[in-house]
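**Q** Some structures to go through are shown next.
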Structure P
């Protein structure tokens, strides 16, 4: 129990990381981004803040407040899920607007991104369901909610890494592999630090996050499939 008393302070770390990651993608374009992006950004931000506040309430013995806020929180999670799925068409819009003569990631990168982000949303849903199932077990409940934060982190980090690399690399040297490596070098050590700190290195959620990290490196091969491309075009544009 003692290791969880300061959990709320630990949860500030991923909040700061995701805000730094998404900052240059979101705030300089604040006026131009669509309402779906605004709504998703603020719902995810609220979720991260919730996962800071909830362990704080438990640490202070305010269990009734924790449970009440938890009910509201699961409604908030529903909003995160709905807006997350609503943004899956953005890579297709980027493909349609792309200049084929301009250096940059291949179209397979964007098709693969749709698949990756869909899988991460499903993983987020799974984490929320598991946290509800284990709500009477403090440590299981807490770890699934911690992992829900990490399931939501890669898209924001990836977008931030794209903005950063475009600023420091010439267009001809801007390669997708640099985005993957840069993102995971921030993401995976941070997550494994949490898993080690809270004694969850062999937990189901930990294994799932590590497997999804490896899965993200298949983004371009997955997106290169004509079957995948045709399916995504048909389903998302339908």
Structure Q
């Protein structure tokens, strides 16, 4: 763990620096960016000193990340960043696909021209965005813009939690799928703009299946690389 980098990430965020939700946001960003590595221990005293916070809100923040599946407590050994397995990634995207296609169907009659315009502007920003985490945030916004008319806050919250678990790989996985993903986003937008429900749902389902397949392929390659003996 690079303490200075952790401090730097904290300095980029506004808000009450002592609040558990704020601390959780800093640590989540650190996990996404690989500052806090998968499977690695979270040395709470060191983190608290780096962020200038007391142990109690830090522990509350870690408990919040535990509910998101990003952190786990292992008894007396303390807290660790969880690792995402190939099987978990596949199942998570199966759930994401089921929920998001259902949301698209429910929301479709309520999608307005303003929503379509906003979604197009988000895609324009995504194509220029160089930071992988901000790209991830814009990607989530693009998708959820279409789902908001469904008025299903609990389902949207579940989708957010599922995506948080898979998006920890975004910094290394994005490079292999970004261009194709953006093309597929444009296909979804075109189908919604045309008012074609079935085409929109099919484009969304294809996009999520592609993302899942590409992520699993990348994870297999990473597993193979780690197993290779060093020269």
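Read-outs: derived from the displayed coordinates by stated rules, not from any lab. Note that the structure is a prediction, hence the values are computed from the model and not measured. Cβ atoms are built from the backbone, for glycine too; each structure is taken alone.
**Q** Say we calculate distance in nm of label points 7 Å out along Cα→Cβ at positions 19 and 211 for every structure; which of P, Q gives the highest result? Display every interim value, and only then the final one.
**A** Working: P: 3.4; Q: 2.7.
Between P, Q, the highest calculated value is found for P.
**Q** Computing helix-only ellipticity at 222 nm (-39500 (n - 2.57) for each DSSP H run of 4 or more, over all residues; to 500) gives -24000 for which of P, Q?
**A** Numbers: P: -26000; Q: -24000.
Answer for the origin of the read-out: Q.
**Q** Give the label, chosen from P, Q, of the structure having the highest value of relative contact order in percent (Cα under 8 Å, 6 or more apart).
**A** Numbers: P: 27; Q: 20.
When relative contact order in percent (Cα under 8 Å, 6 or more apart) is computed for each of P, Q, structure P gives the biggest number.
**Q** Which of the displayed structures (P, Q) returns the greatest value of FRET efficiency 1/(1 + (r/R0)^6) of positions 75 and 139 (r between Cβ atoms, R0 = 35 Å, to 0.05) on calculation?
**A** Details: P: 0.90; Q: 0.45.
Comparing P, Q, the top value of FRET efficiency 1/(1 + (r/R0)^6) of positions 75 and 139 (r between Cβ atoms, R0 = 35 Å, to 0.05) belongs to P.
**Q** Tell me which of P, Q gives 43 when you compute percent of Cα pairs over 25 Å apart. The partial results should precede the final answer.
**A** Values: P: 43; Q: 46.
Checking each candidate, the match is P.
**Q** A value of 17, 38, 25, 15, 5, 0 was computed for P(r) over Cα pairs in 10 Å bins from 0, in percent, for residues 107-186 alone; which of P, Q is the source structure? Kindly include the intermediate steps, with their values, before the conclusion.
**A** Details: P: 17, 38, 25, 15, 5, 0; Q: 17, 48, 32, 4.
The read-out comes from structure P.
**Q** Sticking with this structure for a sec: Please state which of the structures P, Q yields 1.8 when distance in nm of label points 7 Å out along Cα→Cβ at positions 83 and 171 is computed from it. Before the final figure, lay out each step's value.
**A** Working: P: 3.3; Q: 1.8.
Of the options listed, only Q reproduces it.
**Q** Output the label of whichever structure in P, Q has the greatest value of distance in nm of label points 7 Å out along Cα→Cβ at positions 43 and 123. Walk me through the intermediate numbers first.
**A** Values: P: 2.0; Q: 4.7.
The structure with the largest value is Q.
**Q** For which of P, Q does distance in nm of label points 7 Å out along Cα→Cβ at positions 179 and 203, calculated from the coordinates, equal 3.0? Display every interim value, and only then the final one.
**A** Values: P: 3.0; Q: 2.1.
It must be structure P, since only it matches.
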